[in-house]
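Several structures are given next for inspection.
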Structure I
Amino acid sequence: MLKTAHNAIKKAAAKLNLSAEEVEKLLELDAAHEFNIVLKNGKSFKGYRMQHDNSRGPYKGGIRFHHEVDFDEVKALATLMSLKTALVNIPLGGGKGGIVVNPKELSEEELEELSRGYVQHLQPHIGPRKDVPAPDVNTNPKIIDWMVDEYAKITGDTSNATFTGKSIQHGGSLGRDSATGRGGLFTIEAILRLMGKEDQDFKYAVQGFGNVGAFFAELVQERFPKWKLVAATDSSGGVYNPAGLDAKKLSEYKSNKNRFSDYQADGVEHISGDDVLKLDLSLLTFAALGGVVNVDNQSGIKAEMILEMANGPVSGDAAELLEKRGVKIIPDILANAGGVVVSYFEWMQNLNGEKWSLDRVNTELKTSMVEATENVFNKSKIENISFKEAAILIAVARLISTK
C-alpha cells in the first residue's frame with residue numbers, strides 16, 4: 001500500500017513538474033510515534049501514530065486495532081489521509097494510528113485499559129489544534145469515548161475536540177456513523193449523473209458488509225430501489241442471490257453478530273470471498289481492508305465499475321490493468337471521504353460549542369462530496385486520465401501549494 005501511495009504521488013508530481021525536494025516533502029512523514037503499551041496483566045502491544053502533513057490544518061486520521069497493523073501500513077494510510085483531506089478541501093492534514101492487536105481476544109476491561117494506554121503515550125502529540133484521531137477498523141464510539149475521557153483526565157481539556165467519531169452523548173455528531181457509506185452514495189450518484197447513466201439499473205456487490213458496507217447498501221436500497229444487491233461478504237464468506245438481496249435484512253442479521261456463512265434464506269447461495277470478485281456486475285464495492293485486488297487476480301474481475309470504500313483495496317499495478325480494460329475505478333480518497341468530512345463537521349461543532357441537525361450534516365456532506373466528485377470527473381476528462389490519477393493530481397497540487 002505504501003509503494004502504491006508513493007508511486008501515485010510521484011506520478012502526479014511529474015505532471016506538475018515538481019522538484020525532487022518538493023516530492024521528498026510530499027513523501028516523508030512529519031513525525032512517527034512508535035511505542036509499547038503494557039497492561040497490568042503484563043500483556044504488551046505495539047502502538048503507532050504517524051503524522052504525515054499538517055500544512056493545511058491539524059493531523060487527522062483514524063486508529064485501527066488489528067493484528068496485521070505495521071509501520072508501513074500506518075504510514076501509507078497517513079499519507080492517503082493527507083491526500084483525502086486535500087481532495088475534499090477541508091482544513092485538516094493527514095495522520096493515522098493503530099495497535100497490533102486482535103480486539104476479539106481481549107476482555108472489555110483489557111480493551112479499555114489498552115485504549116486509555118494509547119492516549120497516555122500519545123497525549124503530548126495530539127490535541128484539538130495538533131492531531132485529531134477518529135475510529136477506524138475495529139474501533140468504535142465506545143473506544144473513542146474512553147480515549148476522550150483519558151485525554152480530559154490528563155490535560156483538563158473539556159472541548160471533546162481532540163477526537164471525532166464519539167458517541168452522541170459525549171460530543172459526537174449526528175450522521176457520523178453513516179457518513180462514509182452516505183458519502184459513497186453521493187459520489188456514485190454524482191459520477192453516474194456526470195456519465196449520463198443515472199437511470200441505469202445496476203447489479204452490485206459489497207465486499208465487506210461491516211459498518212461502511214452495510215450503511216452504503218441500505219442507503220442505495222432507499223435511493224435506487226431498482227438496483228440489485230446480488231452479493232455481500234464478511235470475513236466468514238459471502239451470500240449470493242441473482243434475484244437480489246435485502247440490504248436491511250442483511251444489516252439486521254449482521255447487527256446481532258451473526259456470520260454470513262450461517263445465513264439462510266430462499267434463493268441464497270453461499271460463495272467465498274474470492275468468488276464475489278468474479279461476478280458479472282455493474283458495480284463492485286470494496287468496503288473491508290486494503291490489498292484485495294492485485295496483478296494476479298485482477299483479470300477475473302468483470303465489474304464495469306469499482307467503488308473503493310476501503311483504503312487501498314486495489315493495488316496500483318492492478319488498477320492500471322483494470323483501467324486499460326475499461327473498468328472505471330472511483331478512488332478511495334474520494335469514495336470513502338465522507339467519514340473525514342463529517343469528522344471535520346464534528347470537530348467544528350466541538351470547538352464552537354454547537355450541535356448541528358442531521359439534515360444540516362447530510363446536506364453539507366452532499367455539497368462537499370458532489371463538489372469533490374465533479375472536480376475529479378472534470379479533471380479526468382480534461383487531462384484524459386483515470387479518476388484515480390485525477391484525484392491524486394488535485395490533492396497533490398493543493399498540498400504543495402501550502403508548503
Structure II
Amino acid sequence: MSAVSLRDRTYSIALEIPIFDLHTHLVAPCFGSLNLWGIDEILTYHYLIAEFLRARRDISGEEFYRWTKPQQAEAIWETLFVQQTPVSEAQTGVITIISRLGFDPQKVTLEELRQAFGATNSEAQISKVFDLAGVSKVVMTNDPKDPVERAIWDGGYVADSHFLTALRLDQILATGDDKGDSSVDAVRTYLRVWIGKMSPAYVAISLPETWRFADATLIREAVLPVCKEYNLPFAMMIGVRRGVNPALRGAGDGSGIADLTQLELLLQEHPENKILVTTLAKENAHTLAVMARKFANLMPFGCWWFVNNPSIIAEITDFRLEMLGTSFIPQHSDSRVLEHLIYKWDHSRRIIAKRLAKRYEALAQSGYAVTDDQIRADLSRLLHKNAEEFLGVA
C-alpha cells in the first residue's frame with residue numbers, strides 16, 4: 001500500500017472496532033439526575049467555562065455562577081460559537097457533536113438544539129450516542145460518599161451491561177468510613193463492603209503532583225492489600241493541582257509535574273498488584289512509558305484532561321507505540337456529559353489510527369507489509385482488548 005492508502009485503510013478499520021472506554025464520569029440510567037446530557041450541559045462543561053471567562057474578562061466567576069444553567073449556556077454559545085471561530089479543542093468538540101447529530105453547526109440556533117434534545121429522553125439518547133461514538137462499554141466513576149449517589153446504591157441501583165462500575169477513593173481516604181474512622185482496619189473493611197456492593201472494574205484515585213508514596217499509609221496498607229485480595233487494578237491519576245483559581249470552581253484546577261520515582265517505589269514494593277496510571281502533565285507521560293517497559297504490572301492509560309488535545313495525544317501515542325508496541329491503553333474519554341463520547345472518540349480514534357499507520361509505514365520501509373487482519377488485531381488490542389484483559393472483564 002502507499003502511505004496514503006495505508007493511513008486510510010487503518011482509519012477505516014478503526015471505525016469498525018468497538019470502544020471500551022476505561023474512565024468516564026458518565027452514569028447508568030438508574031442514576032437519574034446524575035446522568036448529564038443535552039446542549040446546556042454540553043455548553044457548560046468546565047473546559048468551556050474557563051474559556052468563556054478568559055474571553056469575557058469583564059465577567060467574574062462569582063457573577064457567572066450566580067446565573068442559571070440556561071443563562072450560562074446562552075452566554076457561552078454567544079461568546080464562543082457566535083462571536084468567535086470555534087478553534088479550541090473544546091469548541092471544536094461541540095461542533096463535532098452538533099454535526100454528528102445531524103445539524104448544520106453554522107446555521108442551527110441554540111433554541112433549535114434545545115428543542116431537539118427536549119424531544120427525546122435520556123435512555124434513548126444513551127443508545128443513540130453509544131452507537132454514533134462506536135462505544136460498547138464505559139466505566140463510570142462511582143463515589144459512595146456522594147449523598148445523591150449513595151441513595152441509589154442503597155436502594156435503586158439497576159445494573160446495566162453498558163456501564164461498568166469503578167470505586168472512587170478520594171473521599172473515602174480523606175474521611176474514612178461512615179463513622180469517620182480513617183484507620184487502616186476501618187478503611188480496609190469499608191473497601192471490602194463497597195467492593196461487594198459495586199463489583200467495580202477497578203478502584204481509583206486522583207492525586208496531586210506533590211503525592212509521596214512514603215506518606216500514603218492508607219494506600220500502602222489498606223488499598224493495595226485489598227486490591228490484591230480481590231485482584232482489582234488500582235488506578236492512579238497523578239498531577240492535578242486543585243483550585244489554583246478558586247473563583248472558577250470546578251473550572252479552576254491546574255496541572256503540576258509529579259515526581260514519578262514515588263510511583264516507582266510503589267511498583268517495586270507491590271509487584272503483584274495491577275496498577276493503572278495516567279498523568280496530567282505531558283512531561284510525566286514519557287517517564288511513565290519508560291517505567292512501563294520495566295514493570296509489567298503497570299498499564300499506562302489515556303491522555304487525561306490537559307493532555308487530551310490532538311497535538312499532545314499524537315505525541316504521546318507516538319512514543320508509547322515506539323516504546324511499548326501495542327501493550328498500552330491509548331485513550332479514555334473522561335466524559336462528563338453523555339454526548340462527549342461522540343467528539344472525544346471521533347477525534348481520538350482518528351489520531352490513534354494515524355499514529356499506528358505511521359508505524360506501519362516504518363515497517364513497510366523496512367520490508368514488512370502489514371495485512372488487514374494484523375491492523376484489525378492491533379486496533380482491537382488498543383481500543384478494547386488491553387483494557388478488558390487488564391481489568392479481567394473480557
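Rule-based calculations on the coordinates, nothing more; no lab input. This is a predicted model, so every value here is computed, not measured. Cβ atoms are built from the backbone, for glycine too; each structure is taken alone.
Which of the displayed structures (I, II) returns the greatest value of mean count of other Cβ atoms within 10 Å over residues 63-70 on calculation?
By mean count of other Cβ atoms within 10 Å over residues 63-70, the leading structure of I, II is I.
Which structure, out of I, II, was relative contact order in percent (Cα under 8 Å, 6 or more apart) derived from, given a value of 18?
I
Which structure, out of I, II, was distance in nm of label points 7 Å out along Cα→Cβ at positions 151 and 175 calculated from, if the result is 2.2?
Here the read-out was taken from I.
A value of 62, 58, 40 was computed for Cα extents along the principal axes in Å; which of I, II is the source structure?
This value belongs to structure II.
Suppose volume of the Cα convex hull per residue in Å³, for residues 255-334 alone works out to 111; of I, II, which structure was it derived from?
I
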